[in-house]
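Taken together, the values in this text are just the output of simple stated rules run on the coordinates, not laboratory data. Since the structure is predicted, the reported quantities are computational estimates derived from the model, not experimental observations. Cβ atoms are built from the backbone, for glycine too; each structure is taken alone.
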Structure I
Amino acid sequence: MAGIKIGMAQMPVLFGKAEENLATMERFMKQAAGAADIVVFPECCDLGWGNVEAPALCQEVPGRTSEAYCRLAKQYHLWIAAGITERAGEKTYNAALLISDSGEIRLHHRKINVLTGVEDVYEIGDRLGVAETPFGRVALDICADNAGSSTVLGEAFGRMGADLLLSPSAWGVTPDRDLKRDVYGAEWHQPYSMLSKKYGMAIVGVSNVGYLENGTWAGWRAIGNSIAYHGTGELAAVLSCGETAEELRIVEIKTVPHSRKGTELAAYVSSQP
């Protein structure tokens, strides 16, 4: 089994503060340089997820923010998977980019399973894709694209032969939730473990930490608790949990060779319990 060193960058994201968030990303990149192959950042890590001011602040892709991401990837010789808020004409998308260590955008995903409450901020994406990389076939999606009600998207990546699925995320809880008694994460472990076991597809989801500052979820806490699964279906990592739980952790993720594809894979998957 091959091993890929993933830097899980559980960073604080400040609403509307793109330059400050870029500086935080660079701090994490410096720490990961030489130790990781890929660094995964949270959802909307430029302007904050659910930010009602994002449509007025976001940039096109390619544009100023995406070009800054590309410069960081090239400067620190690291692949990056990161959320970005994207302007496309009159529309705004909750997007994510996979960028090579030479600064080339290899995947550009627009979130499909947009949560109720922010549909007036973000449009819905209309495509899925994978990229051939030195680490195998890599897929990219965003947070609730992997929710239990939306695993059809992850299944599509599995049918595409993805070895690794990277998912910038923003996992939030209510202000009064007691995380010691009411543990967060089951809602993600179930679909992650199912997809990884079923398709031999490693999955890494990385959330931000901090507070949601405006919009429908104003006052909610982003609590990290980022998770990763090996391609064997085994749990690889769970990061610290809480609104102040900033963390960079380098995790070696195991991927597995794929011997089935097309109708053979479909028949194998349908035979599984």
Structure II
Amino acid sequence: MERSRTSLRVEGREVPLCLFRPAATRTPEDGPLPGLLYFHGGGFTSGSVEEVEITVTTLAESIPALVVAVGYALAPANPFPAAIEDAHAAAVWLAERAGPLGVAGHDAGGHVAVSLTLLARDRGGPEIAAQALFGPMLDPSLTRVGDGENSVTDCARCYRAYLPEAALRLHPYAAPLESRRLGRLPPILIATAQNDVLRPEAESYAARLIDAGVPTEVTRFAGVSHAGLAHHPPALAAAADFFRRRLTGARPDTSSQR
């Protein structure tokens, strides 16, 4: 596995990028590797590219793809929409250097990934071919939370930091569950944890995407926490299989544990 670092300047901010390239498995005739942007969790207020090595190396090797972990701007110092502007800049950068582009994220990183697909659609690019979410935060209203090990109070605190103005919590890029425009989005895989308080909103989003005609797959895992979902081997196997099919045209891996 080849690892390297670079950074982007976005609106005066430095956005670190950590690149993971698998060992050579293609010839020049095969064309460039698919590209995958990965957005870490941390409730919009914490987390970094250093914390996701297990996840990104597994995906890079299993797809295979050039995976870029994005150190997007964190709240409260940089509230909405700083994170998604960083994400869009990273997508433009990677689209110029890789093949078909995918995005993925865990927790708040799942929210950033979703917002990026909406923003890229509305700005006319870059084209995103697939997206995968691990236990995403999607509903600032917190009206769809379930019973589980996460604290709703903690989620509310994170959203207050990311969306300090109440009006922002209705913005379609901040509240995708409230958006009336979910068509023309890339195929999606949503992985949830059985006892995660965020599971109901993630599965509600899946239902809305299906209604909008977006190819949607949902996989629920038992015996794993919200925090552990992003490096849960069966969840990563499902995501890698999904991206192989969507980014490389490979057939489904029927040996993956679901």
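Consider the structures I, II: one of them gives -7000 for helix-only ellipticity at 222 nm (-39500 (n - 2.57) for each DSSP H run of 4 or more, over all residues; to 500) as calculated from the coordinates. Say which.
Working: I: -7000; II: -9000.
Of the options listed, only I reproduces it.
Thinking of I, II, which structure, once FRET efficiency 1/(1 + (r/R0)^6) of positions 119 and 231 (r between Cβ atoms, R0 = 35 Å, to 0.05) is computed, gives back 0.55? Provide the component values of the computation, followed by the final result.
Numbers: I: 0.55; II: 0.80.
Going label by label, the one that fits is I.
When mean count of other Cβ atoms within 10 Å over residues 199-206 is compared over structures I, II, which one is greatest? Numbers along the way, then the final one.
Details: I: 28.4; II: 20.5.
Between I, II, the highest calculated value is found for I.
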